[in-house]
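Enquirer: In structure tokens below, several structures.
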Structure I
Amino acid sequence: MQVVKNYLYNASYQVFVLLIPLITTPYLARVLGPTGVGINAYTNSIIQYFILFGSIGVNLYGNRQIAFVRDNKDKMTKTFYEIFLMRIMTIILAYAAFLIFLMTTGSYHVYYLAQSVSIIAAAFDISWFFMGLENFGVTVLRNFVVKIVTLISIFTFVKSFDDLNIYIMILSLSLLIGNMTLFLNLRRYIGKVRLKNLRIWQHLKPSMVLFVPQIATQIYLVVNKTMLGSMTSVQSAGYFDQSDKMIKMILAVVTATGTVMMPHVANAFMKGEVEKTKQFLYNSFSFVTALSVPMMFGIAAVARKFVPLFFTDKFLAVTPLMMIESVVILLIAWSNALGTQYLLPTNQNGAFTRSVVFGAVVNIIVNIPFIMFWGALGATMSTVLSELAVTGYQLYVLRHQISYRSLFKDTEKYLLAGIIMFLVIFVLDGKSVNNWTTLIIEVFIGIAIYASLLITMKAKVVEDAKLMLRSK
């Protein structure tokens, strides 16, 4: 039940995170326009590289290491301070590198400086510690408060394109302040430690092992915006960013299971419960498939109506991007279950690293010609191909460790229900009036169709839900 509780904590926050952009994104699209949105997306994509190199894989590594030693307070205290201090030092180096970059670039200086507060914020991000403890309530509560303050600040201070720098600063400061508040809860879990007893750099090499896949992951998450801004225009980067933002917001609800399950599986694996870890994977994979399939088909079905209503007609170019990129909802859900929820907790770091590096290589190779010929649409297609490469490789690596029959049990039912739902909603969407009322009705009709079909076909997720309710 602890896993269910943590998932509900994490998923409830992800739903809240989903609602915030549903309020702010259309407002910002109107006041900042494609250019403002594009400048923010482009400059932020650059800053993410410095955050990535400064963090050196600590979020994944720290989460796992704390899960390994959480039953021993002394070891946990020592591990926390070693990893935290190591990250402080690497962030300092990353910020120095940023200042050198700033001196060499000729544009957007004021925006880069505002974005750079996020680099400093990364130094004080200790959410990995609480995730390793499987204490998601602390981070969720913190994030709720910070997001509400951020929301109020955006509507209060951001009124036009001239306030773009203020908007960026609000986002950066919210990260910094939010991370600092986590320290208030830290004393309950760790004790005191002598600095001379710490071996800070022993964690560098193993965290670097997880750093490599994060570099690769960041490449195909951020490099598209960087390349679009450099090769075409910041407006194209803005169109892609709006599509990517909506898809990733929806995806966050699905991948919440990865954050919850990783320390849980790691702890079970350390106890030698191998078969139990596999069962965790089968159950989680079925759950994320059942959840991601209707989201994938649903967003594709209503994109034509959603985009002009949500972003205004200035962003009509986002429509085909969202329809194509919706495919990654299912692909990332699968790779999250296979990679974050199984490969990493079971110490198969090399296989995980190779999978995301493979995806990054595919992304870079395909990106250049695709962006040259099709701009933002090309970047979207390369994103889908790179995620397909990651998922495909992970499935190949695990072919001798897991049962495909157990892994994909009832997947055909989820896909059939999703396709039928898509066809019905897509036809309705094309014939109905273009307003919020009809869009909301379409969403509820889609949910009803999908749920009814799963119940009729007696899908595994329905039976699991019944068992869970009975156990309560």
Structure II
Amino acid sequence: MSHSLLAGLNAGYQDATAIADAVRAGAVTAGEVVAAAHRRASAPEGQALNAFVTADWDGAAQAAAILDARRAAGETLGLLAGVPFSVKDVIAVAGLPVTAASQAFADTVATTTAPAVQRLLEADAILVGKTNCPEFAFGMTCDSPLLGRTLNPRYSTATPGGSSGGEAASVAAGISALGVGTDFGGSLRWPAQCVGIAALRPGLGAVPGEGQVPGLDGNFGSDGVVPAVSPGMQGSFQTVGPLARSVRDLRAAYLVMSGAEADAGSLTDTPLRIAWSDGSTFGPVRREVTALMEMLAAAVAAAGHTVAHQPELFAECLPAYNRLRGVDPMLDHVAAIAGKEAGISAANLKTIRDSLSASPGELDLARTAADAARSSALDQIAAVDFALLPVAGGPAADPEGALDVDGTSLQGWEIMGPCRAVTLTGCPVVSLPVRLSTDGLPLSVQVVAAPGGELKALAFAEVLEGLAASLTQGAEVLGVPD
């Protein structure tokens, strides 16, 4: 029997769906599930990860005891009953610190909870803590001045990615069964590839974005008011979404976080129209990434679908994204750090201040270019059912954020061009690991659907898993046992 790479990499732990099914059926108690997660976090290797800014195992144990008592009393439990989950520390959760991984906010405690997190709690998931990220989530590795560096639990020579790196590490290590992070330029999709799990970046507006910090006027949620979505580019394009060990878990988490109808993602029996690119229009790409995309395209075509190679897919989006990102004023961050500048890292202080330097004319031109690029990209996605691109030009970077691409050294954001380009479309996208690189690291594909197509993207990601696992090269190519 062939197995998908995602299933093979995560076979050591139950996924969230299996955990919830077992808790509802009484096969295991929520208390036992939380205790097992706590043991993994407390083990030497769990502590060495340095994934949690704040753990709340006492609170998790109390929530599990209440859940078990409710089941014993005959209550029907929620979709995510007993599932341990964690939250990136740029999202407010009442009663817990919300630091944005910055020393300037180390003592800030939220008195309100982001709506997306509240919905998970109401579905009986159990919060175990807040996880590390770069300061203000400005980074594609996971180093913060508050906590230090988070390690990759599976690949010691690689970064767990950023900026949702603490979340990715916790899920891959079997501590959290679900992670809640944010994605602006790839901050869910890239960490998911780096550790070998799956992620969903919902489309714009699909999941409530309130509660991210700093919010409008620099709000950190310490005054009892849910931080409103930030103004400008980041507030417009950053989304809250899940990381998980299976595609079905992403679906369950998305249904809860969004309130979407469960039957909105069914695929018809008619052949699908697929566009694909290897992402080389965005910068250097490893030959093995190109080979992966060619392999997937051939498998999809062999399954009876219409497949079109579009090298210029979303080509206008990356330069437009980068241009607007460089001049968009970070008014929320400016408000947040006022009087706290001494606690902000020098690099991020410069980034925030530099964001105010563009003239109104420069900003207007950048916004116009971004709107035009997005409109063109939406025309491309409207002509097909799904688009496929790699997550990056290669697998996980080293802990410093460097990656060799067939002799060319890439650093930082230039590795993640395909992610940044897809962000500007505003479309929903799934990050799915489908193959191992020559150096044994996961390579992931982005499955992009039209606006509103989150569940369809997830459904096609499951189709893609099966196609990749059943190729004639089979398990040897995918790096999992047959």
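Enquirer: For distance in nm of label points 7 Å out along Cα→Cβ at positions 76 and 132, which structure out of I, II has the highest calculated value?
Expert: Going through I, II one by one, distance in nm of label points 7 Å out along Cα→Cβ at positions 76 and 132 peaks for structure II.
Enquirer: Now for a different question. I, II: which one has mean count of other Cβ atoms within 10 Å over residues 36-43, as calculated, at 24.8?
Expert: The structure behind it is I.
Enquirer: Given a value of -28000 for helix-only ellipticity at 222 nm (-39500 (n - 2.57) for each DSSP H run of 4 or more, over all residues; to 500), point me to the structure among I, II it was derived from.
Expert: Considering all the candidates, the number was obtained from I.
Enquirer: Oh, and also: For structures I, II, calculate distance in nm of label points 7 Å out along Cα→Cβ at positions 300 and 412 and state which one comes out highest.
Expert: II
Enquirer: Something else about it: Identify the structure, out of I, II, from whose coordinates mean count of other Cβ atoms within 10 Å over residues 236-243 was calculated to give 28.9.
Expert: Answer for the origin of the read-out: I.
Values quoted throughout were computed directly from the atomic coordinates according to the rules given, and no laboratory measurement underlies them. Worth saying up front: this structure is predicted, and the values here are computed from it rather than measured. Cβ atoms are built from the backbone, for glycine too; each structure is taken alone.
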